[in-house]
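Listed after this line are the structures, all set down as structure tokens.
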Structure I
Amino acid sequence: MTLYTVTYKVLKKIALFLHTLWMFLEKKQLGACGKNVVILYPNRLSKRMFIGNDVNIYEHGQFIIGPGGKFIMKDRSGCAQHLTVITGKHGHIVGKWNKDITMNRLDDTETTITVEEDVRIGANVTLLAGVTLGRGCRIGAGSVVTKDVAPYSIAAGNPARHLRFIFTPEEIVEHEKKLYKEEDRLSYDEIKGMFK
């Protein structure tokens, strides 16, 4: 074994140890953190983030969550690199400069962004104030989500638009029966309503 090979292996073990330590310390900053959560370095986390079980958040996320705002990511959801989350909206005040309103946070409103169970978010996606990503939906890479996304749908674009559903209504019913307790399932009326 060459010196280069030995050095590489040692440095790789040190990097893994430091990453594991960083992840442990960063998770302590979250408002809540479930089991089996994978958060890759670097990410800037917040005490206003509430993460469920079996969630993955890949590198370079920007979580801009002001006082009163929240980001909730439920069980088995995940996002690719460069997710941007912005929970706030700037207000408008007659007779005030936009810059003054923005800099002094006058008339700002903070909201909650919710990512339901089993959601997949592509790379370079931006989630804007107040959106909810429905259970099982998929968000295409590079999308800017400005409105709620229906469960089991695919949305993409800037602004993100509904493209199609992943399953038929009957397949959603079968899917939910296999994965969720009866009290947690979407009702058939809710499912049919999504397709109107």
Structure II
Amino acid sequence: MRQIVTQTQQNIIGVAANSGKLLWKIPFTTQYVQNIVTPVVYRDTLILSGLAKGVMAVRLVRKGDEWSPQTVWRNEEASMYMNSPVVMGDLVFGFSHLKRGQFFCLDARTGGTLWTGPPRQGENAAMLISPGSLVALTNDSQLLIAKPSGKSFDVIRRYTVADSPTWAHPLVLPDGVVIKDAKTLARWSVD
């Protein structure tokens, strides 16, 4: 059954796409009563996170007309606040608010931590996957292009793309990237 999965202020929910009927929910509250992280799909699991909630994967099990989420794994070494994880193959990449901002990679099958980057990388980083690359835009206007590896955070290129904070996700195009900062909207081309 096609479902829409999202976070509300106090729950993670699944609703039927064709009717809007609530199918299941997981009570999920955070310190500031705001849930921001978009759940992502990995095979038959959903990967979820929230401020000081760690990262977890759940599998939806259907018995008759009833759905129930069952926890597959949980990782307390990383946790996301204002950004969402991305999945490439069996790898989950994200930016944790722990240790004053830290990139991380988890094994999507088990939830095990494969690596964490250095601490104090910023307040937020928007994460995207581009063909063969991991793209991260930090709130201090640093656009990072990295190899999507389970071994380390290997930054290939680093660009300063604005003079003011960059809180919005970048838009990756086939020949460039669009960046929105506090003052402007700019298109950067790739040579």
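Nothing in this text is a laboratory measurement; each read-out follows from the coordinates by a stated rule. Computed from a predicted model, the values in this text were never measured in an experiment. Cβ atoms are built from the backbone, for glycine too; each structure is taken alone.
Out of I, II, which one gives 13.2 for Kirkwood radius over Cα pairs in Å, for residues 15-94 alone as computed from the coordinates?
It traces back to I.
With FRET efficiency 1/(1 + (r/R0)^6) of positions 103 and 151 (r between Cβ atoms, R0 = 35 Å, to 0.05) as the yardstick, tell me which of I, II scores highest.
Biggest value here belongs to II.
Between structures I, II, where is Rg/Rh (Cα atoms, Kirkwood Rh) highest?
Largest one: structure I.
Given 0 as the derived value for helix-only ellipticity at 222 nm (-39500 (n - 2.57) for each DSSP H run of 4 or more, over all residues; to 500), which of the supplied structures I, II does it correspond to?
II
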